[in-house]
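Okay, got some structures for you below.
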Structure P
Amino acid sequence: MSSLQTQTITLAGGCFWCTEAVFTRVRGVTGVQSGYVNGQMPDPTYEQVCTGRTGHAEAVRISFDPEEIDVREILEIFFATHDPTTLDRQGNDVGTQYRSGIYWSDPTHREVAQDMLRQMERDGTFGAPIVTELQPLAHFWPAEDYHSRYYERNPQQGYCAMVIAPKVEKFRKTFQRYLKPHG
């Protein structure tokens, strides 16, 4: 481990199972925890968040070693492994809980994200407007234990095989330099 303190950022890229499955494989990431970000209800359940009425987004809190990977690289992976142009939707997952979002507690992370968003919009990176929200982290509540490492524990489940596996494979091919050994 490095001499610098571990940093964290919270990202919502649709279903947290997908985002978690990608970031557990990233070199320099020391922890990934699925949960519910911001919203109006303290300590919500999955069932409550799935109604789309709590204001939460499914998200992952990512801890990382900034000497191995920086926040810009984390965000590059994030933008490449979900669709930041669809409002409240990722594929067949529809609802406000599936929105694209970056939730920061470090102002430096906000600045990096703002710069990236501006640059991608200017360059037309996605061919459509980016709808990723950028907000300060107000609250993060860990998801129920059965969501943890869901893809690793259920690789043959339909959603895992059809939706998550292609995202993991895209990460492996596009970002080999960031792949953990045996990742």
Structure Q
Amino acid sequence: MEKSSNPGNHPAVETIVLGGGCFWCTEAVYKEVRGITDVESGYSNGQAERPSYEQVCTGRTGSVEVVKLEYDPAVISTRQVLEIFFVVHDPTQLNRQGNDIGTQYRSGIYFTTPEQQQVAQKLVEEAAREGLFDEPIVTEIKPLADYWPAEDYHQDFFERNPTQGYCMAVAAPKVTKFRKTFRDLAKA
């Protein structure tokens, strides 16, 4: 009998896609998270096939700026991944995050498994019941559709451009907030 290297039959890696405003900021945060094995900026849940950044910026593709996360559920749970998400962006802003305005900046959780959908819905319900936000949560929870990676120059943007104005003003504070709030989930 073959020995299982995956006790409990949990997948070695899961994928979930999150839209939390500009993907540079969301990517910068999740690069710091223990258990996240890969982060890729991209576009999803729109109508355009293989959209470009310029096309997405028009707001006419329906695509969202997202990060595709691969994570090890033995190290970090889906719930923890989503708790971070709800702390580092404002899930009550419709089609915007701060000064970034447009449908491409909408808040979204794009799941790849029914379990992820259940966790996301439960978390939103709990947050609403407990009054964690002053306004209603507008985060859409939908199956992942039409994902396309962003151009190479968008990948690892914060890491490669930490002194760029937007990175210093918007991304860096989100990374700092993550480190303070989720110290136990930060990579060493």
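With mean count of other Cβ atoms within 10 Å over residues 131-138 computed per structure, which member of P, Q shows the largest figure?
P
Comparing P, Q, where is mean projected area of the Cα convex hull in nm² highest? The partial results should precede the final answer.
Working: P: 10.2; Q: 12.0.
Biggest value here belongs to Q.
If FRET efficiency 1/(1 + (r/R0)^6) of positions 67 and 139 (r between Cβ atoms, R0 = 35 Å, to 0.05) is calculated from each of P, Q, which structure is the one that comes out at 1.00?
It was calculated from structure Q.
Which structure, out of P, Q, was distance in nm of label points 7 Å out along Cα→Cβ at positions 43 and 171 derived from, given a value of 3.0?
P
With distance in nm of label points 7 Å out along Cα→Cβ at positions 107 and 123 derived from the coordinates and found to be 2.7, which of P, Q does the value describe? Before the final figure, lay out the partial values.
Details: P: 2.7; Q: 1.2.
That value comes from structure P.
Read-outs: derived from the displayed coordinates by stated rules, not from any lab. Quick caveat: nothing in here was measured; it's all calculated off a predicted structure. Cβ atoms are built from the backbone, for glycine too; each structure is taken alone.
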